[in-house]
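Below: a set of structures, written as structure tokens.
Values in this text are rule-based calculations from the coordinates and carry no lab data. All values reported here derive from a predicted model rather than from experimental measurement. Cβ atoms are built from the backbone, for glycine too; each structure is taken alone.
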Structure 1
Amino acid sequence: MTHTIKLEFIFKGVAIYFLLVGISGCSLQKKYEDFEGTFLSEIEQLEQLNDVGNKTDYLLFVGSSSIRLWDDIEQDMAPYTVVKRGYGGAHYYDLIHYVSRLVQGHGKAQGVVIFVANDITGEQSWDTLHRDLKPVQIKRLFKAVTKKIHKTLNKELPIFVIETTPTPNRWAVWEQTSKANDLIKQYTKRHPDLFYISTRDFFINKLGIANPKLFLKDSLHLNSSGYKLWSEIIKKELNNNPLIHIPSNE
């Protein structure tokens, strides 16, 4: 009898936990509902892509323009097989509306890699809608996004997050950005299926600032050298992760 009561208590606890998770995600979607249609046309175009084919055990890259503009991602990330779903200018506050759609149907992916870098820019927006978020707000959105990925695909699927890389263009807000990075890193450490990829030590030069040699003229997006360095950092983390299968070079 006592054993039965304990089991009922455990099951109720688990049910309450998932209920709270669902409520949390829905409440954030409601809070940021004004951004639900911001990049809708791009998302619809990505949903029409037929670039997966017979690929298996691939890595699904999801995120903002640094993913979208990575034209040499297949060569840079070899021998890993990749599929990319980048859009925008993505922010976490619009990704929360789209992420389930972006990962839907990617059950053959062995992992998801996220990069979102536009929630703290230090810029005065042309409208009143887009405002910089606080680090704790970004962490909450990241948490909700990863839960949506797990709910859509597999609750044990490895999710890697590339930290917001320091750039010359946004160096003035690096302190706030690094705080958001640290909060996300701390969160990933508490979850066995979340992994943090740090890039700052490689992108800050001897002068203690973001290395301009790794970026395009806009001082924001990576150039070919920046992407190659990025891929080396990412692949090192993947290679050392027991949950990720390293393809043979044959």
Structure 2
Amino acid sequence: MQIITFFAAKGGVGRTTAVRATASALLWAHKRVLILDLTSVPKGLTPLQEWQNLMAAQGFGQKQLSVQLVRDIEHLAFALRFAEREKVDYVLVDTPNRPTDLVLDTLRRTTIIVAPANGDTEAALVSEAMDRYQPVDVPAYGLITGVRSTDEERFVRSCFVGMPTLKYTLPRSDLFRRQSLRGDLFLTGSRDQNELTAESKARHLGEELMMICLRAHIKHHPPKGYTVNQPLATGHPLAHLRELHRRNPQIIATRSAE
């Protein structure tokens, strides 16, 4: 059983979107998936519970996909024992953007950590959070979400520090918004070229995560083919980002114009 925890130090970066997209990719690879939802909602169902109901209506039963709310460490241990007993292949964990005791305990139990970021500041902040909270024996990977161009993707990739970034991204696309309303990522209706590209990247992201999980026990990190950015400046969590901005004024000008 592999555990993939999606963690970021800021809300709105695509954690839940990444969980849904990864779950769809794993289901289409014939894997059994359990989602643990550590987020809190005052009343009613969480977005992931609502999505599970949509998936059930499309034929994905409890044996293939289930969502459990986890509110404390005892419940987390129970949910993981349930996953082992039911022979779940992958446990995907959606976390809040606060490093609670529950979140930190989850990070210690996980196979790999995925740290989403949808911009340069977000990449810098999650890098700083990983430096503080990442267990020494658990590999972490940055995930680029919501980018609109190759240049933007390249720049955000350069903003992660201290951990490699996943090769595949989840670009900005209506496909992911529609998934939250209709269910399975690959059964959401007609698609334009942008959405076909987003769908392909989501499939490849699932394959990439499966490959990384299988190699996570190997102590050499990062794996062959992955690189880790070293900080260009130190002394402040955003010092590296400020130096990147200084060296790449054309990127900042382009983003300001947009």
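Overview of results
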read-out	value
Volume of the Cα convex hull per residue in Å³, for residues 72-143 alone derived as 93 - corresponding label from 1, 2	2
Relative contact order in percent (Cα under 8 Å, 6 or more apart) - structure with the largest value, from 1, 2	2
When distance in nm of label points 7 Å out along Cα→Cβ at positions 216 and 240 is computed for each of 1, 2, the largest belongs to	1
